[in-house]
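Below you'll find a set of structures to go through.
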Structure 1
């Protein structure tokens, strides 16, 4: 029986040993499993990072590059700050050894002088904030790098279908693209609901384009008043900017006119262009519904003080005027004799010729303007629309949606159909000077010979354009 007892103990020991081995093997298997999962996770993460890098980089810039990357902008911190956050994020993620140097908030009047000097002295920044009014001039001087080939190799997400065709055309010069839009503003007629209500006058249409220039002037006449009986008008019916050519371009186009012909020649001798200029003059001096001033600031002040019934402006003002002490709304621009046109404007990112890090600059542009996450964050903090149609809803805060329920209809849907970027041609700055020289007497002083002023402007502009073609 002793052997049976020993055999039983031996079997028990073997069972215990086997159980211990099994437990140990289970632990080993568990640890090995953890190591396998961990290794797999590392591989997956590495693969995702590699995939992410290939999504946002060209593959031509070493990840460990050590350089200083410079950006300049005229925008203040309130507008540039949100963009800086995501640009900084880009460098921390993909190029941690790059030093980012940003000069923002440069005064508008000094900005382009500074940029031109930096380019001329061979020390351009890597990335510049450009305005649609300047791109053609800088491109013609060879001061900007074409982006067309970059776009072909690694296009921005959604390009071109999710972007506004008019904007892309606005940044194209002689077949090359020199800027990628980074924001968007589109036009409307702001109106003071309280003034309309007090006068018992119906609002302009807010959900349709079923009104005309004649309707607009009729409303303006009813709302232009001497409220205190001192013999002077102190409440104005309408303001359409004539202080810059782009501010009233939509009016000229709605009359069937234009600043240039399709062949690029001056078009101020066109009867339809002359008719549009006369309409703008009559707004001041015949119907007397507009406050006469060369300053946009004066008109902004009048509207904020509740002394202006209708104001042709763009969506950027919506957020700015949220704190107004009166009720206001937006309406689409009315139809003119030749149809309806809507203003569109924007800024863009461009790369100066001679930039030390052009490939890196394009990657930054593309990341900042294509990445849905960064764009959502940027758009939600700004007053402008995003350059991509699909992200337009992120520009609409709950407060703004409640205040302007037709925001998307006016600024996005109608703009996609009717908006045009004014022709910012080579020599545009000289054109602005000529505009003031020949048309300020018409708008500000009431000069009656509109045709003569337009013909003089036409001849002078022809000489400017010739000088750039020699």
Structure 2
């Protein structure tokens, strides 16, 4: 496809659609040697529209190939977010010729009444999907927020569990056949964290030094009052991803950690709706890089797309002085960049576009990526990281994007390790700080590609490009 504008903002190593609008990752699943990523997609323009499920595959989670659209809107409504599982035993009965079907669980959203109901579709070839003629499998009322089903195997009491958002709570449903579901429990995030309209729930198990634990991740639309609770740990955005650590008894989730502050999956402005892959050996996540406060106006529409996915993230729990905390390892090995040089207290030219920078801070310092006119900086102090994108490039496309609360923000350090990894990719910055305890993701839109890195103070960095 010929694009109207020379690409300055389209990422090299992050997935974006060739054309159109993208948001939440859906149905992440590994099948044989391929990773399948479905996603919220509008193929007819770069603004949000009637949602489809787009589809892409990759062997290394970096290089993606777009496939035909998997699910189209229908008489029941738009195709909202959900999940996929491989029905290995053909419990659903959707299998054919001895082949295990792939089941896609999704929410149908009726555009006029906003009735949200849970549905299922199945595939025999992993590309083309047939919607179950008995949908919906869980009916829903009009004008509701009941969506984004995640289905997992339940090896505690048998059968399967669906995790579903219902307004300001998480609901758990149980099924023996993947078609008929009964509610088994619920969890209210506001009892020990932030509250608001819940979206895109994700429940996974992981081993820790204290034995097996479960993590529940929730994307959340905060009220103005709830935003005030995040002032010490966040950038005052109205959209966050938080997580809880606890136990799952097969029927519902129990928050056993009960942290004193909200536990955030990402501390930047532009990471949302992250979920994990099904059918993999460890928690492996991808999230949507976006923020509903301004994503509808991102200038990338000039390059015929809006919407980017994060790099893959390996998730685990580690013991800290405050308790068990989520560790995020942003996986960059398959990018293939080679080390070009080491820099310390100097400015180095870089190839315009994308890079990975590994830094070690022995004290206070600063890392600046820019082009001589615009830049984005990460300051390291004894207690905080201060991220400043207020002079990073285009700021005029949305009033909220240009506000100081989203342009300069302070993140408390959770470790004194001083190790950071920065991935800059044309318009996306992903940061892995404090050995993965403090990830942060944000956009910046320079008018021309950044072409230099400055390292100041007690910081040494290696550049890979």
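Here are the numbers for the structure shown:
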quantity	calculated
Computed 15.0 for Kirkwood radius over Cα pairs in Å, for residues 197-292 alone - originating structure among 1, 2	1
Cα extents along the principal axes in Å from the coordinates reads 133, 58, 34; which among 1, 2	1
Computed 0 for helix-only ellipticity at 222 nm (-39500 (n - 2.57) for each DSSP H run of 4 or more, over all residues; to 500) - originating structure among 1, 2	2
Structure from which 14 was derived, relative contact order in percent (Cα under 8 Å, 6 or more apart), options 1, 2	2
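No lab work stands behind these numbers, since they all come straight from the coordinates. Remember, predicted model here, so these are calculated numbers, not experimental data.
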